[in-house]
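There are structures below to look over.
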Structure P
Amino acid sequence: MNNTTLTFELDDIDGLYDSSNRSFYFEQIDRFESMKDLPVPFEKDEGNYMYYMDGSANALLFTKILNGFGYKTFVINDLAKDKYDEYVVLTDYAGSWSQFDK
C-alpha cells in the first residue's frame with residue numbers, strides 16, 4: 001500500500017463545509033445514522049459541533065485534516081436532509097464557534 005503525505009493548515013477546512021451548528025446528535029439521535037460501523041467517539045452533545053458538507057471527498061478531507069490536528073470526528077448521515085450527497089461530521093473542533101462559547 002502506498003501512502004502520500006500532504007500538508008494542510010487548520011484553516012484549510014473552512015471551504016469544505018456549508019454550515020455548522022452546536023451538536024444536537026444525542027438530542028435527536030434517531031435522525032442520524034453512522035456512515036461506518038464504528039462506535040461514536042462522543043458521549044454527549046455539549047462541547048461538540050456538527051459540520052454539514054457536500055460530497056464524500058469533502059467529508060474525507062475534512063476528517064483527515066481534523067484528525068491530523070488531534071480532533072475526534074464521526075461521519076454521520078442526516079436522514080432529514082434535502083440533498084442526496086450531503087454528509088455531517090460530528091467533532092470536538094469548535095472552529096469559529098469558540099468565539100461564542102467563551
Structure Q
Amino acid sequence: MIHAKNAIPDPLSDVSGAVIMALQKRTEWGVEQKALLEQLQKMLLRKGYIRFCGKTSFHHLASVGSSCLYDVPCNKRGHLSAFRGKRVRIVCVGSERLDSELMAGVFK
C-alpha cells in the first residue's frame with residue numbers, strides 16, 4: 001500500500017514522462033491514444049519496469065496515464081520489494097472499476 005502522503009509528484013521530465021503527459025492530456029480514447037499507451041508500455045518494459053495489478057485504493061492511481069514517484073522503504077514487501085531503498089515511478093497503464101494495471105521501475 002502506498003499512502004497518498006508518500007506519493008511524490010512525477011516531474012514527467014524524461015522521454016517516458018512526455019508520453020505519460022500526452023496520455024494525461026487526452027480528452028478521448030481513440031486509436032491515437034491506444035497507440036500512445038502501447039508505445040509507453042513497450043518503452044517501460046525496455047527500461048526494466050515490472051507489470052502488476054493493484055487496488056486503486058492502495059496505489060491512488062485510477063486512470064490510465066496517472067503516475068507518481070515513490071521512495072520504496074527497505075522493509076517493503078509485495079510487488080515493489082525488488083525496489084527496496086530506491087525511488088520508483090509507478091504508472092497506471094490499465095484501469096477497471098476497483099483495480100488498476102500498473103507498471104513500476106527505478107526512476108533516474
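No value in this document is a laboratory result; all are computed from the given coordinates. Since the structure is predicted, the reported quantities are computational estimates derived from the model, not experimental observations. Cβ atoms are built from the backbone, for glycine too; each structure is taken alone.
A few notes on this one:
- Among P, Q, structure where distance in nm of label points 7 Å out along Cα→Cβ at positions 9 and 73 as derived comes to 1.9: P
- helix-only ellipticity at 222 nm (-39500 (n - 2.57) for each DSSP H run of 4 or more, over all residues; to 500) derived as -8000 - corresponding label from P, Q: Q
- Per mean count of other Cβ atoms within 10 Å over residues 65-72, the highest-valued of structures P, Q: Q
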